[in-house]
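Listed next: structures, encoded as structure tokens.
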Structure I
Amino acid sequence: MNSRTNKPPIISVVGLSGTGKTTLLERLIPELTRRGFRVGTVKHHRHRFELDRPGKDSWRHKHAGASVAIVSSPYHIGMIMDVDHDHRPDELAPLLCSVDIILTEGYKQDYNPKIEVFRPKAGGGEPILKGDAHLVALVSDAKVDLDVPKFSTDDIEALADFLIDNFNLTPTALTQHLEAAS
């Protein structure tokens, strides 16, 4: 949670396909959770997708015409909802309860702070967000000259430190979540 705004910051991890965005998130999320932060994620996808499996009850509910179908267990909640537009991360943030930080994968056109993962071998001659005012950091092992902090793909601890310091993060969501549950 941002200690100044009491809202979780939204940071988008962006880059060309095959640069390692998902891999970076797979390594960054456990580092932040190890430090006591609750992390929410949003993956942007431009096409239709199915999370449910054909024949399952919730799939049948949705395909029978339900606008929203929720699956609930003592361990997880899943929701599929029809929407009328492509939602921005700040529109989705209220769905991410009790988190300290929201990391998105994608949303390179959005106005939230962005971390670009750059690998020239993935097809880009230079970072796609070069000159973007919302670029706050670059993750790359290539030599790149930009006016933002640069992190090696292996330096996850330093990237986590940067996010905590730069966005004034405090691990308060877990405490608030536990207090609300008691």
Structure II
Amino acid sequence: MRLVVGLGNPGLKFKESRHNLGFMVVEELAKKFKASFKRNIHCKAYVSLNKEVILAKPYTFMNLSGFSVRRLKEKFDISLRDILVICDDFNLPLGKLRLKPQGSSGGHKGLSSIIQALESEDFPRLRIGIGRPLEEDFSSFVLSRFSQEELSIVKEAISKAVSCTQEWIYQDIQRLMAKYN
């Protein structure tokens, strides 16, 4: 069994923000699997269980995502290599995907929280580029919505991320890195 965690912030205020790309991908995956999410109070996440994969959206807010991921890992007895975390990345150009088998947080506070909670960097992650802000106010930028001009690129990136994740459920990550990075 594999676990796919999309990172984001709960609530309508953040629904279509740049920082919620992880949620957006996991929601699209749920549609593909014809699955729905149920609130799991123990894990503090919206969880969708099916035969192939567990999908999750922590509702702890981005910077506390590690709590949910650790609880999900423990509850479902998932190994680190079978957890894929999907998140935004302002160090990548808009729409660019970067799949890695492990690594640092790269300054992403959601990933930092997960690394701290799991006491390891050894879990796969799929980062999706949101571009860089024109000014240095990163927090306002990541919480902002995409412009109309950016939306077509974002939709294509979400579609690629969904395909990549569906393939990751069954395939070796090295092959997928060559295909999607």
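FYI, it's all coordinate maths here, none of it is from the lab. Nothing here was measured: the structure is a model prediction, and the numbers come from that model. Cβ atoms are built from the backbone, for glycine too; each structure is taken alone.
Any idea which of I, II comes out highest on Rg/Rh (Cα atoms, Kirkwood Rh), for residues 37-100 alone? Walk me through the intermediate numbers first.
Working: I: 0.97; II: 1.00.
When Rg/Rh (Cα atoms, Kirkwood Rh), for residues 37-100 alone is computed for each of I, II, structure II gives the biggest number.
If we compute percent of Cα pairs over 23 Å apart for structures I, II, which one ends up with the highest value?
On the way: I: 48; II: 33.
By percent of Cα pairs over 23 Å apart, the leading structure of I, II is I.
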Which of the displayed structures (I, II) returns the greatest value of mean count of other Cβ atoms within 10 Å over residues 133-140 on calculation?
-> I
Taking distance in nm of label points 7 Å out along Cα→Cβ at positions 45 and 157 as the quantity of interest, name the structure among I, II where it is greatest.
-> I
Of the structures I, II, report the one carrying the highest value of relative contact order in percent (Cα under 8 Å, 6 or more apart).
-> I
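Match the computed value -7000 of helix-only ellipticity at 222 nm (-39500 (n - 2.57) for each DSSP H run of 4 or more, over all residues; to 500) to one of the structures I, II, and report its label.
Label of the source structure: I.
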Value 40, 29, 12, calculated as Cα extents along the principal axes in Å, for residues 13-60 alone from one of I, II, is from structure I
Which entry (I, II) yields the derived value 0.70 for FRET efficiency 1/(1 + (r/R0)^6) of positions 109 and 165 (r between Cβ atoms, R0 = 25 Å, to 0.05) | II
